[in-house]
Structure P
Amino acid sequence: MRVIAGKYRSRRLIAPRGLATRPTSDRLRETLFNVLAGRIEGAVFADLYAGSGAVGIEALSRGASLVYFVDHAAPAMEAIRSNLVSLEIRSGFQVECRSVSATLRRFSEQHAQGPCTIVFLDPPYNAAGDYASTLAVLGRQAASLLTPSGIVVAEHSRKMLQPLAESYGLLRRYRVLEQGDAGLSFYHLS
């Protein structure tokens, strides 16, 4: 696994130990950031269920001004911190070692850095409840969590038992990209 482009291009990243984490593939990350290219510079980016932090680090590498890495698993936190140290990234990020729901609740109550430009979420593919609950919270709190032109991107399995809905509160899906066994659903404020 490596950083695809930008300041940290071609630098290697580590994944959390164990088999519970499924990092976003280099190819899918490249596709994602090709789509997001015009939105990344200066963005406030939230990497929910961050795992290795590869998606958020890619955002920093390409010019995001601030990235929130959110995960509550100890191996994920260790991998994120190790990757940030090995790349000598000392600013422009905040590591949130708590659940996604607790972090989103805190963000909606007090968002010192302002709302997010882009929110990316990638829970375990078999965690249908995490997809539904996170997207529901984002849809309900979208006005306080996202900029007016902000977007939410969910990485998911192409063969989900419970497919993602077309809308969640104020969020409406406007694009789906599929690559291999994975899919990316893009939502914006309606």
Structure Q
Amino acid sequence: MAEPRKHSLHRKTGETDIRLELLVDGTGTSSISTEIPFFDHMLTLFAKHGRFDLVVDARGDIEVDYHHTVEDTGIVLGQAFRAALGEKRGIFRYGSGHFPMDETLVRIALDVSGRPFLDYRAPDGVPHVGEKFNFTLVEEFLRAFAFNALINLHVEIVYGRDPHHMAEAVFKGIARCLDDGSRIDERIADVVPSTKEVL
């Protein structure tokens, strides 16, 4: 039986203190506490729809801004994914799809390639979610995650009106694509899926 693909991290800086546990091949259970309710909601959805078991305990200088906590959580989650997947032997590698959320439609494609990149396209001037969560933080989280997980990530919000729905479709869609890309193809279970033989 293969070893479980999991990783735990603790990262402390002058701005944040984050503890995280990730099991890639989970069932979607989570325990999320970042002191930012909307962000907790997004990470809970991410775990549920990616079938990842995820624990996040994050404390940051949210009295200054949510930016540090959101970005640093992306860093730690990305580092945990990268470590949990190891040499990436046997993975399908790619994931893509269109993801609706009421009036919103999001298109996502990703490659667990070892080569970090983010192309993010969203409508201009999307308002805050509620009174406090700046929608631009979605992009900051994705950049931190993609560059630390070493994945090539393309996200386009094709259309939408409600900022909550747009963010939710992004987090759910990325989770589903990551689940697809990190899944083991038993035909090549011991093979790195690259002609370079390394990812």
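Values quoted throughout were computed directly from the atomic coordinates according to the rules given, and no laboratory measurement underlies them. This one's a predicted model, so the numbers in the text were calculated from it and none came from an experiment. Cβ atoms are built from the backbone, for glycine too; each structure is taken alone.
Assign the value 1.4, calculated as distance in nm of label points 7 Å out along Cα→Cβ at positions 48 and 104, to the correct structure from P, Q. The read-out was computed on structure Q. Can you say which of P, Q returns 18.6 when mean count of other Cβ atoms within 10 Å over residues 64-71 is computed? Label of the originating structure: Q. The maximum of relative contact order in percent (Cα under 8 Å, 6 or more apart) over structures P, Q, that is, the highest value, falls on Q.
Once distance in nm of label points 7 Å out along Cα→Cβ at positions 40 and 144 is evaluated on every structure in P, Q, the highest one turns out to be P. Could you figure out which one of P, Q the value 2.0 for distance in nm of label points 7 Å out along Cα→Cβ at positions 56 and 128 was computed from? Structure of origin is Q.
When Cα Rg over 2.2 N^0.38 Å is compared over structures P, Q, which one is greatest?
The maximum falls on structure Q.
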